[in-house]
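Below: a set of structures, written as structure tokens.
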Structure I
Amino acid sequence: MKQNNNNDWFVLYTKARQELKVLERLTQLGIVAYTPTKIEVRKWSDRKNKIQTCLLPSMVLVCLHESEMNQVFEVPGVRRYLFVHGERARVKNDEVLAMKHYIENTYQLLDKKEYLVGSKIKIPLLDQEAEVISVKGKRCIAQLELLVAVVSFQLN
């Protein structure tokens with residue numbers, strides 16, 4: 001199934017701890033879906049185990065056309081769409097890509113010499129300006145002007 005024209009993603013609310021199962025079933029139906037995960041080491045009294053956990057609890061992002069919105073309810077574990085101000089919550093495609101690159105640590109900027117502490121840089125995936133806070137080795141840390149959030153990037 002192709003992504004919708006405006007490349008917006010919708011937020012699905014799922015049953016607790018069912019995100020990965022819902023994600024798998026949605027992809028089997030041919031729906032483009034994504035949920036960010038990380039590997040955690042959980043410790044019990046007798047062992048340690050690596051567990052894949054979701055960074056957005058009870059949420060899965062889906063990219064589909066308005067006419068196909070009800071198709072997601074064929075999947076067990078889907079509760080409802082998340083609504084904001086009376087409309088389905090939308091996430092822009094650029095934001096989903098930025099989240100994927102951040103989690104996978106694959107987004108790279110150009111040369112290190114271009115980024116000096118205090119200089120302004122353009123973050124293409126977020127389409128925002130940021131001020132460089134520090135550059136250590138191949139790691140650049142910058143503060144976004146609009147969100148006042150700190151982001152970290154790998155330099156070539």
Structure II
Amino acid sequence: MGKNLYFLIYKTSGKRIELILREPTLDSKDFIKVRGKRANKLFRSIISVLDAYALEYDISRSGNKVIVELPADVGYAVLLYLLLAYSSKNPEKYTFFLERLLGGKIPLFKYFNVFIDMAIDLSDLKSSSGRRRTVIESVAARTVSSMMQILVRSL
């Protein structure tokens with residue numbers, strides 16, 4: 001695959017499960033991170049949608065990590081999906097959103113960038129120290145996720 005990749009990293013360590021989205025290099029800061037059972041559900045949903053749409057992606061395994069390289073447009077759709085489903089107890093409920101994003105069938109799509117920008121800006125406000133672990137902090141992700149869910153339900 002070429003440049004401008006997103007990396008979807010699925011890590012398991014005993015009972016600890018994490019799903020991380022990074023861009024554009026493996027060494028860059030985590031963009032968003034989901035932990036626990038939701039991480040497993042989200043990862044399975046993402047892979048099943050990618051396979052259903054026969055989208056090209058590279059996958060590699062290294063110890064307790066699965067690394068999926070996604071093209072920029074697919075990675076951006078996955079980022080929106082992760083942000084939407086972040087605060088949901090049942091993240092599979094929003095799998096249709098990822099399917100529609102990848103199919104180009106989401107009304108008002110161009111306005112969804114605002115949610116990512118808002119989450120980043122909220123993270124900047126909440127992070128008084130310069131030691132942020134992710135670009136989008138969990139409190140900002142939960143807040144924006146709730147707003148996105150309201151919008152998506154009304155569409």
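Laboratory data are not the source of any read-out in this text; all were calculated from the coordinates shown. This one's a predicted model, so the numbers in the text were calculated from it and none came from an experiment. Cβ atoms are built from the backbone, for glycine too; each structure is taken alone.
Quick notes
- Origin of the value -14500, where helix-only ellipticity at 222 nm (-39500 (n - 2.57) for each DSSP H run of 4 or more, over all residues; to 500) was derived from one of I, II: II
- When semi-axes √(5λ) of the Cα gyration tensor in Å, for residues 16-87 alone is computed for each of I, II, the one that comes out at 29, 13, 10 is I.
- Origin of the value 29, 24, 22, where Cα extents along the principal axes in Å, for residues 24-63 alone was derived from one of I, II: II
- In this comparison of I, II, the computed figure 12.3 for mean projected area of the Cα convex hull in nm² is attributed to I.
- Identity of the structure behind 10.9 (criterion: mean count of other Cβ atoms within 10 Å over residues 56-63, calculated), options I, II: II
- Comparison of I, II by distance in nm of label points 7 Å out along Cα→Cβ at positions 48 and 72 - largest value held by: I
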